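Quick heads-up: structures coming right below.
Throughout, read-outs are computed from the coordinates displayed, never taken from laboratory work. Predicted, not measured: the structure shown is a model, and the values here were computed from it. Cβ atoms are built from the backbone, for glycine too; each structure is taken alone.
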Structure 1
Amino acid sequence: MAVRAFAPSDLEEVHRLLASSGWSHRIPDAQYLARLIAASQRVVVAETDGRVVGFARAITDGISNGYLPMVVVAPDVRRQGLGRALAEQIMQVDDAITWVLRAGREGADAFFASLGFVGSAVAMERRRR
């Protein structure tokens, strides 16, 4: 398994990964995904045997704040450390940045807690319409 920077040639395969992992309602097509990636400062994939099996992206100023909106691992290769490797590559173990995320999927809170995230009583959100 290798974690590497996203390449434009990965777009269709990443879109298929997201669709097979329950993200179709949020990522309707590859063009929409391309726009999200273009607006992100850090984007990586995990690859095994020439197959993209993981994806993560982040929005950050690189100095103080970061938002980790997406860490996705193919269902058949979960629980092998890929999600951790993706998140660590994205965050680059930079202790000067406060990272935030929304852990909405079952089990996500425990996974992110293992990476040092804690619940916050100070976050607020304005939901999309």
Structure 2
Amino acid sequence: MILVDSSVWIDFLNGQNSLERLALRKLINKSAKITITDIVVTEVLQGIKRESDFEAVKTFFEKLPIQRAKSTETYVNAARIYRSCRSRGKTIRRTIDCVIAAICIENNIPILHKDSDFDLIASCTELQVLSV
């Protein structure tokens, strides 16, 4: 199973020519097990302009397994991730990336992303990043 971050879904839906978009296309074509978090659903859907596109993507996402925080401890772990990176001189720009990373680490799921925060987090934690 691979968790796909909103940064990749946005490229995918906008038809951007990125390595991450191509990697996602290959995963979909191979019927690989793809998962998302509930916050990724929000991040992607909030940027969709047309109602018909919104409904189509929402319907697609509803078919994917959704990874969620297991408990408040997930959020405590997200804070630990942020603090661990900061203590190494690496500033994570978005708190939500720490939450997504904590969910990935808890479930031992690699992440496919196009967001430098995840590379920083991986350098300070056990986060597994799918290389493209």
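Points to keep in mind about this one:
- When distance in nm of label points 7 Å out along Cα→Cβ at positions 87 and 111 is calculated for each of structures 1, 2, structure 2 comes out greatest.
- Of the structures 1, 2, the one that -7500 was derived from, the read-out being helix-only ellipticity at 222 nm (-39500 (n - 2.57) for each DSSP H run of 4 or more, over all residues; to 500): 1
- Top of 1, 2 by mean count of other Cβ atoms within 10 Å over residues 47-54, largest first: 1
- For semi-axes √(5λ) of the Cα gyration tensor in Å computed as 22, 17, 15, the structure of 1, 2 it came from: 1
- Source structure (of 1, 2) for relative contact order in percent (Cα under 8 Å, 6 or more apart), computed value 21: 1
- Taking distance in nm of label points 7 Å out along Cα→Cβ at positions 7 and 95 as the criterion, the largest value within structures 1, 2 is that of 1.
- Comparing distance in nm of label points 7 Å out along Cα→Cβ at positions 23 and 119 across structures 1, 2, the highest figure comes from 1.
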